[in-house]
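Asks: Quick heads-up: structures coming right below.
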Structure I
Amino acid sequence: MPAALLAVALGYISPVLAKLPTLLTTVALQAITGTVHTLGGLRLADLRVATPSLVIIAASSAALVLAMIFVRRRVLLVFTGLMALLMASLTLAFLPPHPKTRAGLLEVTSIDVGEGDSILLVMPQGPTLLIDAGGPIWGAGSQLDFGEDVVAPYLWTRGISRLDAVAISHGHSDHIGGMPAVLKDFRPKELWIGLLPPSRALDNLIAEAHTLGIKVVRHWEGDKIELGGARINVLFPPQDQPTATEPRNNDSMVLHVTYGATSVLLEGDAEKAVERRIAALYHPHADLLKVGHHGSSTSTTPEILNSVRPTFAVISVGYRNSFGLPKPAVLQRLQASGVRVYRTDQDGAVTFYLDGHSVTLAPPAPF
């Protein structure tokens, strides 16, 4: 700052005299910004934690107040205050809070990520599975990181600091754009994928998973996965399903998750051809339907509705989106089938609980 002020002052007298303080100012600024970028890139102090309990927050605040009070007193009191502050910091960083979940229930939450998809499943015995993580439409640039700024904060407020598995339905940006941040922040054990069409975003995501030590698992039609007291049946895609030169809606991994006599069908962005194939081959029934392709007219065919016969349906869709979704024809078909429809653009994050006998709707965080 003194060099900068001197450079400005000398500049009024002679540009030649101002050169030396200007050079000193430039060197100082580059050193400061370079240090910030270097240390920031190392992320030494970047530790993401879930929202702690009220007890931990109160204890940590008390430790901070004690450290501030003792700082100008005797050495022993200063040491005591610093140790209390250190213990509080270690507790916040490394003692994970108890997740706000309900044992013995299969939870299905459609997180509000705007015009995209992100579904959280909490299994009856506690394991967690996140399917998709939102993202910008068509890969457009956005200052909002949907994983870091939307999905992660929701999970942290639920006390969830780790995920057991994550899955991507297909490679469109509004489904996988937020997934890199989720991988870094929650370090799941596995990343589930189906079809892999040519896609830089998919390739980068898989490379990131390998770098973080996350196991990449391919799942195909016919796979049956037991997870935390629930069964997950993969209904699409088959292993011989051809891919195009870029990701498509009909690449979507379709999952049928069952707990007791209750179940949910998760379609991703599957369209008519996939829905008709699933209805013809598997005749799936589900109490809850995650409506395909955000309520677009390309999905929610009469064939799939006649097979599934859901009681509830949830549509993940952006508020006043430019696509006019969900389409009136889709809403009319759901209404004609007697389905109770919920939408993230109107209802925010929507949570359903499946107890093995029935499905109930609950607020997103009623704890």
Structure II
Amino acid sequence: MEPVYLDFNATTPVNPEVVAAMQPFLEGFFGNPSSIHYYGRESRNAIDESRDDVARVLRAKPAEIIFTGGGTESDNLAVIGLARSHKARGTHLITSRIEHHAVLHAFEYLEKNEGFRVTYLNPGASGQIAPEDFEKAICADTILASVMSANNETGVVQPVKELAQIARARGVLFHTDAIQSFGKVPVFPHEWGVDALSLCAHKFYGPKGTGVLFLKHGLTIEPVAYGGFHEGDRRPGTENIAGIVGFAHAAKMAAASDFNSENARLRELTETLWQGLGGLPGIRRNGHPEMRLGNTLNVSFDRIDGEELLMNLDLEGICISSGSACMVGSVQASHVLLAMGVPEQMARATVRFSLGKTTTPAQIARTVEATCSVVNRLQKLKKT
């Protein structure tokens, strides 16, 4: 029997239509886009058209789109590049303790190595950052803040528009990691009022290794790598043409989808999953039950080892994760859940179910049956 895949927040399968759009640039159109001959011009044209497509999807200007090597690079470029470029105005930065490590580690680097001060905001028990806490953290020399739009582990949605409005009123640049949001909800950086926004193709049925950083027109940013004048002298390196074409095609397909009906479908399946699991002893649902992405359910269990739970579920053909896929191999409690006040033992015994376009009611029923069986077995073993 084919395994049930419920780890769409970690990565999504590449849509066959996206693969078909990429194929010509993996074969015949192989030229370096910096070359002026025919093959180079064909590649350059593909990048320009893709940039125009992504800009239209985001309701932005083509010059505001920077292609990168993925979500981590987009986050790093936004945080480090903006902080360095605007350091003359101040050295204070703000972020939250529930950010992806691509953001958190960038702030930690700036704090340890480049003389910046960082305020790390704690969420409430529901996983949301309070706008009043954000506003109180801003001081005279604050130049940049970054708060994600939706958490990759819990799915909790942040009040990004309100936070960005506060930042703008105080003259603070605002970046949001929208990597989990795009493809699930409409994402329009100008309407949100943000100065920078990160995206990653493999979260919305595009290829791995391709990302975008939206950077508001007129803002300066320092590159974090050196070696060329690509992407408007902001991100050097020969462009991944096939990946960029795939990103644009996947973005257009995501924008053309019916967000409301798909979110409603996934939310219903998620609630069915929770109803099936909610009677298990010692179970806890993490994160706001309503202000979250409809596809995500994060739960913790009492008296169970998280790694053991994941391994046993995998043997039952249920493919899920404990949270951030970037933390694979590190058996440690989720920093997101600890920041939310979840006890460390339960934070270690946590799993994330994240649903996607191919998830069916039958798969949810199978997941409930397998999870209940595994949890009951493991909890009985702990008693003996």
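Asks: For which of I, II does mean count of other Cβ atoms within 10 Å over residues 142-149, calculated from the coordinates, equal 17.1?
Replies: Values: I: 17.1; II: 25.2.
Only structure I yields this read-out.
Asks: For mean count of other Cβ atoms within 10 Å over residues 14-21, which of the structures I, II scores highest? Let's see the in-between values first.
Replies: Details: I: 13.2; II: 16.4.
Answer by largest value of mean count of other Cβ atoms within 10 Å over residues 14-21: II.
Asks: semi-axes √(5λ) of the Cα gyration tensor in Å was computed and gave 35, 27, 17; which structure, I, II, did it come from? Walk me through the numbers on the way to the answer.
Replies: Numbers: I: 47, 28, 19; II: 35, 27, 17.
Of the structures listed, the value fits II.
Asks: When distance in nm of label points 7 Å out along Cα→Cβ at positions 110 and 310 is calculated for each of the structures I, II, which structure yields the highest value?
Replies: Working: I: 0.6; II: 3.0.
Top value of distance in nm of label points 7 Å out along Cα→Cβ at positions 110 and 310 goes to structure II.
Asks: Please state which of the structures I, II yields 0.30 when FRET efficiency 1/(1 + (r/R0)^6) of positions 6 and 190 (r between Cβ atoms, R0 = 30 Å, to 0.05) is computed from it. Please list the in-between numbers first.
Replies: Working: I: 0.00; II: 0.30.
Here the read-out was taken from II.
Asks: Right, something else. Consider the structures I, II: one of them gives 3.7 for distance in nm of label points 7 Å out along Cα→Cβ at positions 126 and 174 as calculated from the coordinates. Say which. Write out the running numbers ahead of the final one.
Replies: On the way: I: 3.7; II: 1.9.
Working through the options, I get structure I.
Asks: Another question, then. Just checking, which of I, II has the largest value of FRET efficiency 1/(1 + (r/R0)^6) of positions 70 and 214 (r between Cβ atoms, R0 = 41 Å, to 0.05)?
Replies: Values: I: 0.40; II: 1.00.
Going through I, II one by one, FRET efficiency 1/(1 + (r/R0)^6) of positions 70 and 214 (r between Cβ atoms, R0 = 41 Å, to 0.05) peaks for structure II.
Asks: Check the numbers for relative contact order in percent (Cα under 8 Å, 6 or more apart) across I, II and tell me which is largest.
Replies: Details: I: 13; II: 22.
That would be structure II.
Asks: For FRET efficiency 1/(1 + (r/R0)^6) of positions 78 and 166 (r between Cβ atoms, R0 = 25 Å, to 0.05), the calculated result is 0.85, so let me know which of I, II that is.
Replies: Working: I: 0.05; II: 0.85.
It must be structure II, since only it matches.
Read-outs throughout are calculated quantities, based only on the coordinates presented, and are distinct from any laboratory measurement. It should be emphasised that the depicted structure is a prediction, and the values quoted were computed from it without experimental measurement. Cβ atoms are built from the backbone, for glycine too; each structure is taken alone.
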